[in-house]
Every structure is written in C-alpha cells, then in structure tokens.
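Dropping the structures in below, format is structure tokens.
Read-outs throughout are calculated quantities, based only on the coordinates presented, and are distinct from any laboratory measurement. Computed from a prediction, not measured in an experiment: that's the story for all the values here. Cβ atoms are built from the backbone, for glycine too; each structure is taken alone.
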Structure I
Amino acid sequence: MSKKWNERNVRKMQVVTPYGVGAIFDYSNESFVGMDISRWEKADRKIELSRLSRALRVSSLREPPAEGVPYMRFPRWLYCTSCERMVYLEKQQGEEGPDAPTCPHAPCQGSLIPMRFVVACSEGHLDDVPWEKWVHSDPKRRKSDPSQYCASRDLSFETRSGQGGGLESLFVKCRKCGTDRPLSDLMNNSGIGTCTGKQPWYAKEARVTCTAQPKVVLRGANNLYSPLIESALDIPPESDYDVSSAEAADIRMMDGFSMLAGLEPGTPLQQQLAKTLAKKLVPVNHPEYDAEVRRKTDLVLAMAKAEGAAPPPPSTDEAEDLRVGEWFALIQPRTEAHHPKDRFQSEASSLLVPGTVAPPASALEALDRLIDRVVLVRRLREVRSLTGYTRLDGTSIQGIIRPDRFPEWMPAIEVYGEGIFFTISEQALTDWQDSRGEVISERVGLLADRTSSTNGVLSETRVSARLLVLHTLAHLLIRQLAFEAGYPSSSLREQLYVSDGEEGRPPMAGILIYTADGDQEGTLGGLVRMGQPGRFSGTLLSALAAAAWCSSDPVCGESQGQGTLGLNLAACHACALVAETSCTHRNLYLDRALLLGTPSWPHGLLTPVLELATREYTGV
C-alpha cells in the first residue's frame, strides 16, 4: 500500500490476487479497495515472459512496486461502536494517518467500523449503499406519512433486543426524523436506486451510464470479486539459462537502473551513474578490473537506451495459444542434462517401476493402458498476470485501468515450483466416447447449453467430454495429494491441456498438477516424489476410490445441475471441489459420473479401473 499506510501491509503476490485492482481488502477493523493501475506509482521491475506479453498484447509485464500500491478506504460509510452513530467519510477524510478513524462526535472518540454491506452490479461497478436514501424510502412508511421523509445523513446503526438474532435485529435510524428500517429490508434491493456506474476511486467525470440492476451484497461475499488471471509457464528455449540473459536480469533489478533509463543519453550524469552501477557488478579483486568495469558500463548504457525507448504498440495479431506451446514442452522432456539454473526442468517417468510388469487383468494394468505418459517437472517458472475482474454473475469484465484507456503494461508476479504432468490415451478417450456417445452427449449438452446462455467469461468455455473428465480427475488428484503429500490443497494448482483437435490445435488430453511460490529456489521436491514410478499409480487409485462414493450421494450423483448456474453435475464440496486458488475453471465443469460412472450407469471413463481396484481390495 502507499507510504502513508505503511502499517497496512499486503504481500506483493497478493496485489495480483486475491487483493488486486477492484478487490476489497480487510485489515483488522478497516476495509479498503484496490485502485486501478493508472493510480500506481511506476512499476519498475519488468518480468520477462514474451509468450505471455504477446498473448495479452501489452509491451511488458511489471511487478508491483516495492514502494506500495494505492488502496482507498471503502466503504465510506462507517459506524461508531460506542455511540452507534454512522459517519460518511469524504475522500479526503480518514486518509492522513496510520491509525483507524475515530468517531468525530465529541466526546465519544469511539472506533469507526465499516458497514458490512455494499452495492454492486453485474457490469462490475461498486459503490456504498446510499443509506440516507434507503432508510427514508420504506414504501409502507412513505405511504402512511409522506411528511416524515427527510434527506438527513445524521444516521445511527442500532442493535435491538427482542427482534431475533438475524438482520431483523439490526436497524438504521435517522436521528433527525426518527425513520428507521431493519437491515432485513435490504435483501429485496428496494430503495437503493439505479447503478451509479462507478468504482469507488473514480472521479465524477469517469462515471458511465449503467442500466444493470444494482444489488446489495456483503462486502466479504465470495461473488463480489472474481479476479481474471492469465498465466503461462516459462518453457524452452526462453527458459534455458545463459550467462548473458542472467547478467541482463541482474542489471535490470539494480537500484538506480530505472533512474538511469530515464536520463537523457550521453549526458555526464548518465555516464557517471552507469559507471557507478557497473562497479557494483565487478568484484574488486577481479584480475582485469578496469577493463571489466568499462565492459559493464557499456552494457549498462546499452540496456538503459533500450529500456528508455518508446514501447512498441500492442500486437494486433491473434493472441498466442499459451497452452499449445506448453503442451509440446511437457510431452517432449529433454534427454540431455539440464543446466542447474534452467527455469524449466523435466524428465520422463512412468506408472510402473522400470523392469516390472503389471499383473494381468489388474487395476494397475488397466490404469497403465489409460495413462500415456508421466513427466516429472522438477523445476518450473510461472508468470501470473491480473487482466481484469468480474462481479456477481460475471457477465461483464472490468479492466485494471479506466475504460477510456488502454494498458501498456499489466501487473504480474513470477513463482517457482515443481509438478507432475500426465496424459490420457487418445485411443482410450475415443473408444469410450464412441461406445457411450448418447449418454455422454446428453450430459455434456446440459452444461454446453447453460454455458451458451451466459454472456460473460464463461461463455468462452468450450464444453466437451474430455474437459469434464480431465477437470474432475485433476480435482480428485489435488484432494488426494493434499492428503498424502502434506501440502495444503490451496497451494496445489491445476493446468488442463484439453483439445479435440479443433481449429488447427493438436489433440490434447493432459493434466499438470503443480505447486509454486515466490521463492526462486522453488519448492522442496515433495510433489515430484509423489509422481515417481510405483508411487503415482497408488495415489491415482486412492483418489478414484475416495471419490467413488460421496457423502451426499445419491443426491450428488444424480444431480442434473449444481453450483454456479448449474454448471456442475455429480460434483459437490464433499467429493470434488477444491480451493478457488487451485482451479482454473472456478470450480465448474465437474462430473464424477462421466469419470467414474454411477450405480445406474457404470460406464465412466475410469469405471473399469475402479471396479478392478475394488475387487482387488475386497477380494470379491
């Protein structure tokens, strides 16, 4: 956050998600909202990943500045915990110190707490509840005594006994005219007016006309803010380590380099600053110290010239398909040794221990026929960028900058980690779909129809049988790995590689389960260890067995639609859902029935494997 709020700390990674532009950030008894990137101080450090920059059509990706990013207090309506009076803070109020604001009504000086409700619309706008308007717009009260209406902002927030324990016991009252309303009336959205077409940090002239119906929601509601994160893996050849690229990266990260890039070329000040930076790169005991300083100075000046040049305009070519490039990097692991500093290191593995054969007609043999390849990704680098966000039902995307501007850069973070990648046999998928096509088409069609009826982010999802089975399998595996490997499930993530071969893309049916954090050393290898021959097969079989019966069955197994917009079938929190941070599809497009079958339709893709495993375990 900004310097004057230096005691309200947000981790740099959290500035991208979950507390990015437009998100509400609760800190102790205070509440703030992230402002768009036009309000940020310059983000100096570039994060290099040309594949992602091209796909997003921006000149660069930049790490949030260490000095902080601006948040503003929101909601502006607060109430005093001592005298119960409500206070509206103008934008210049409550922003001047490190402490939470206190009640301005002497002699109270009680703590001010933000109101728990806000107003949002499906177009992504956000505003305070107009409490002074709402409390005076009770249709029953207005009809019986119209003269009682006033527009006073002198309000109080009261808790009354004998009214129950819910919203019925909480009242907003006008201290001038005595009008009051219980918060239970908020739920019908009456009296809040039309959408203001703004974000909390907008100036009046930045507002837009919005016809969406605003809704009152809790400021901590899950659907109030959904960040849109685009990510990509750093893959060969760009991920390969070489001395020159590492040296350039070191120079870009130096304190003072961004200042150097902004100086006029050829001036004595620029020359002196470049030499000062160069000396920091050369050990004092270097055998050719003066010559090396001159070489480094020339390199620093050349890089500063390139950095200070005007950025190229965003590409108008078709956005690069990020997943296809990663697919080929994952299915073709290198046979030669990696450099220790390569940012992508993988090796081929297998389900079976080398030199062993699965017993005939066993679950292991059936699983080995189904799984084409297993690849251990010992080191990976991922760049994640915040591209926008949605609110409520997600029908409209809000950008990270004002609608009348185009971003030249986007905020991003880089993380390092490890993972397990495996693919499903194309032949097995084709045979299964051909043999059970009618039921498969019916279940896929249900979700495809519901998806096509949306007009937001979800409408771009290509619903297919392989998406449903791979996505469900990825979730089951995350849940099992969290149990066996000791990772919290929220630290594991999925990446799906799904394609029927449409639009010139290669057929893809792969799953990458990985973990990553901000430490350049990556993680400790525990996930890769779970993918080793002889171990990964047991994890897969355990994941299938755990999901064969849900504690909510038969209701869950026979469901024709649950979750957001009914976009899950046989999948719920008890059996298949994972942490929101782990899922690339918002915990949607899941169906255990297509993967494992049901008692009435035992023809899921992995039903034969599950039946053999059950028979071996029970001896029946």
Structure II
Amino acid sequence: MDTSSSKSIFLTWKDLSVKVPAGGSHGQPRYLLQNVSGYAEPGSLLAIMGPSGCGKTTLLNALAGRLGTAMVDSGEILANGRRQQLSFGNSAYVTQDDSLIATLTTYETLVYSAHLQLPDSMNSFEKQQRVRNTMREMGLQECADTPVGGWYIRGLSGGQKRRLSIAIETLKQRPLLFLDEPTSGLDSASAFHVVKRLRLLAKSGRTLLISIHQPGSEVFELFHHLCLLSSGQPVYFGERLKAQEFFDDAGFPCPRYRNPSDHFLWVINSDFEETKDEELGSEKLTNSHRAQTLIRAYTNSDMKKAVAITIQKVSQKAGELIGKGDVGKASTLKQTFYLTSRSFTNMKRDIAYYWFRLFVYTMLSICVGTIYFNVGYSFDAIQARAALTFFVTAFLTFMGVVSVPSFIEDMKTFTRERLNGHYGVAVFVMANFLSAFPFVLLLAIIPGTILYTMTSLHPGFDHFLCFIVSLIATLSVEEALLMAVASMASDFLTGMIAGSGVMGMYVLNGGFLQLLRNLPKPVWRYPLSYMSFYTWASRAFYNNDFQGLIFENNVAGGAPLTGEEVLKTRFDMYVEYSKWWAVFVLICMAFAYRVIFFVIIKLRERLPAVITKIKGAAKDFG
C-alpha cells in the first residue's frame, strides 16, 4: 500500500545564495552558499558532496526551508515549478543528530513511529509488516530488542542509531526526502546497503537528496546525479557518470586506480595549502587555485547551461500544488493514544524522570516525619506546621528541576518528529500531560501520606484528601511550568538554570519568606504574588491545616488561639474564602501553563516562516 502523503515533487533552485550578516558595523557578510543552481527530480538520487564546511548542510537546510533565522537567503526555490512552502509531512529530513528515545528498543521505536505516521486504513498487522520489512532493509533485525541507549543506558552503536533514524523516516515513504550525512558512523558495507535502499526508494518515484562527505566507490556508483561544492560555490552539477569527464576536460584527470569521489574531493578541497617551502613563504599553495579553476570551468560549461534549461522548463510548466502533509496519516485520537503510551513507557523506564524524585521525596518525607512526629497543638506547633507547609510546597516542587534534562530530550525528539509531520503540537501537549499525570499522583500520594500520617496534621479524611489534592495540583502546576521553560531552552544547563530562576522568584512571592502584606506593592505584590503558584498552594495548605484547630497560648493565662486567628494575624491568610478555591486556582494555573507551553511551541514553529515573509517583503521593496 502506498502511504506517501502527496504526488511526486520536482525541486529546483536557481542562483541560491545564503549569507550570515556581518557582526559589526564595518564587517562584511559571510557567504555560506553563492549562486548555486540545480534540481532534484522524482526517480533520482542526488548526492551533494564536498569537503567539510563547503555548505552541504546549508544547501539541504535552505531547500527544506530550515535555515536559521540569522541567515539570509536569496535566489529562487521552486517545488513543481511553483514557489510554495513544503508543508509538514510532505517531506522528511534526517538530520546528523539522532534524536531518539533512549529507553525504547529498536522494534518499539519503529512500531510507535508506524502507529503515529501511517494511516488508519492500514491495520495493525500491515503496520507491523512494514516495520519488519524496514528493519530487514536497514539491517536492524539483530538489534530489534536492544534499547536505543543514551548517556546512562548501554544500547545501539552510533551506526545502528543512524540506520534507525533513517528507517523511521522511510516508513511512510514520503515523496521528498532529505538526508544529512546518512552514512556517518557506518562501515562501508552498511553504507552501501543503506544507500542502495535509498536508491530503490528513489526509483519508486520519490525525490531524494543526500549530503555525503566521502563515499566509497561502491556507494558512489549508486548516485544518479552529483552536486559538488567548494567553499559554498558550485564546482559541478550533473549526472554522476559525466563528472569524471568534466574533471578530465578541466585538466584534472582521475588516476587509474583512484576512487573518483576521493579524487574530486582531493582536487576541490581548498582548506589546506601546499607550499614548496612554508618557512620561506616562497610560493602559495595550489589547492584553492584548483578549486577556482574548476568553478570557472563549470560556470562556462554546457553542463551549467543544461541545468539552467531544465530549471526554466520546469518553471514554465507549473506542476501540481503540493497537498497538505496530513493526508493519509493516523487520526488525532490514535496519535494521542500511542504517543501517550510511548511517553509513559519512557517515563516508566527512565530512572531520572520520576523514580529518582519519588525515592528522594519518600526518604525526605520520612526524615521530616521523624523530626515533626505528632506535631501537636502547642504554641510552638504553629511554627512547626508552617515549616512543614513550606517543605511540602516549596521543596517538593523545587526538586522538579532535576527532570528538566529529560524534558529537553523529549523536546528534541518532538522537534524532529514535528518537522517531519509525524503529529501535531496539540497531540504532543496532551500526551505529555496524560503520560506524566500517573507519576504526579505517585509523587503526591506516597510521600504525602507518609508525611501526613507521621506528623498527625489536621485529623479527618476530608482534610487529608484536601492535602493530597492540593499537592497533586501544586505538582501539576510545577510540571507544566517547567515544560514551558524547557520548550524555550536549548540545552540541559540553560533549562535547569532558567527553571530554578523562575521557581526561586515565585518562592520569594509565596508568603513564606515575607508576608504578602509586607511585600513591595509594585511588581512583587502586584502582580507577581498572584502569579506565583506558591501563594495559592500555601493558602490551600495553611487553610486546610489550621482552620478548626485550637492552639495553646504562650502567654500565661491567655485564651487559646484559634486556627483562624493564627491565619489572619500571623500568616496574613484569607479565611473568608474556601480552601478549595485556592485548589481551583492551582488547577486553572496548571491548565494555563499547558496552554502557554502550546503557544510557545507554535510561536517557535511559525517564527522562521514569519521571518522569511519579512525578508521576502524587504527584497520586493528593495
């Protein structure tokens, strides 16, 4: 069954240049690509070759619409002869970084990916059969039950991870596929079989573009077309079979027993200069001269003219518009189910995600329970109960920052899958909440029950229930807040620092370290104290524990103190409102932060397109 999301795509690019603007006022922009033209047609495998730093990845990113916002591009990129955006799901991009879930096995990774990508019209057996076929084609059968692995889990080798990343994106057989260094980390035999599989995909009507550094002779012979770059400039574009003839005519014939691809890279590499005597500085190296000679030869060649004619023909014959990428994929409900299942499985197996926190929470709850065992109703018990509330509200939530690295790993996987059209943002946000919530319940119920029982807080099941529900709501807010922070962070350290900073600022306004009435009104009290979830959590916990209790007075002969008096005079707490009102506010905040999490992802997703439109408008205006 053909599960491609649209018909064939003929990609052309003309005079494509990419530059990084100058940093200073007098600096010159740095060009990553200069006047590169070419095309990729259905049924062919195009290889982009060149030495390191020549612009291979930049060219792929430009064609796929994934250039960084700091880069400025010019020229014309057409899909089927039209200027149109490649939508999510119509093309797939296998990057150099293998963003995979470490705890899943190879087979589980592909099965979950199949359920997320392939349409509902395929039954479970057909999807599993597609997975098995793909594993066989990529040579992954022997490691089907091996975990992917990560920094603390031993698993697949680098080459096996590379093949798994390619396998994921070939499951759906999209019409356009970009692969950045697909043979990186592979031995020569594995590289040959992987590229052979890609060639077969191309022959079935797909359009494939790959960047590759230095292929072996067997791999090189699998390419249909070849694009050679040197320092961002085109050295050759055309049929692979005619490349050697071009180099011969330009005066750089390939030696008889040398791999042509090795010879091409040897000639066009301008990073190293050969001198007769470096110490004397007598003569400059000739490598850059060779590259420039080839660039001039190609500029004046019939091959470049043939490329221009092909681009013109395709441009004049506007083909079909590319359909939406969500055609022929799994339903939103099924995607949510399988993504939730995958996330839950990962969280269950990843010790650093929740299990370590649960262990620490439980041990600390036992420690605190022994310190404040049967806290009582003396005057000193007032401060003890306040300290307990601070521990529950502040420390148990602040420990959540240890999960930020796992959150960021999830975001990396999501970014790869989202850009390749596996599922939508709403599905990811919902699945993340559903998969994490059972663990939030464990984090609240087990340590909370131990703490509540050992310290003998306010008796009565209704008070115990409010305590647990308040803790669940508080932890839910913390989870949602940290996910929003993680969605903006680029690495673990930045995420943990930012998360700790936000949490620390909210603790300052929570009513523990300074009474709310004593906070400076501008900013700190209004609006930050009301934005801080610690403020509402402390109200829920304080009101639940103190209301209805009677405490001893520290003044001899003085009247006993009611919990309501203590709340008003000592802790500046409102007793007119129900404790459940504060719990309701916490639930609303948890929902609000999930919405913010969703909005941040959507904004980051649309920002490059907005910048591209602004650049396009600026060009037209200029």
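Determine which structure produced the value -8000 for helix-only ellipticity at 222 nm (-39500 (n - 2.57) for each DSSP H run of 4 or more, over all residues; to 500), calculated from the coordinates; the candidates are I, II.
It must be structure I, since only it matches.
Which one of I, II has distance in nm of label points 7 Å out along Cα→Cβ at positions 250 and 458, as calculated from the coordinates, equal to 8.1? Spell out each step's value before the answer.
Numbers: I: 5.1; II: 8.1.
Answer by label: II.
Looking just at FRET efficiency 1/(1 + (r/R0)^6) of positions 234 and 538 (r between Cβ atoms, R0 = 30 Å, to 0.05), which of the labels I, II belongs to the structure with the highest value?
Numbers: I: 0.45; II: 0.00.
Top value of FRET efficiency 1/(1 + (r/R0)^6) of positions 234 and 538 (r between Cβ atoms, R0 = 30 Å, to 0.05), among I, II, belongs to structure I.
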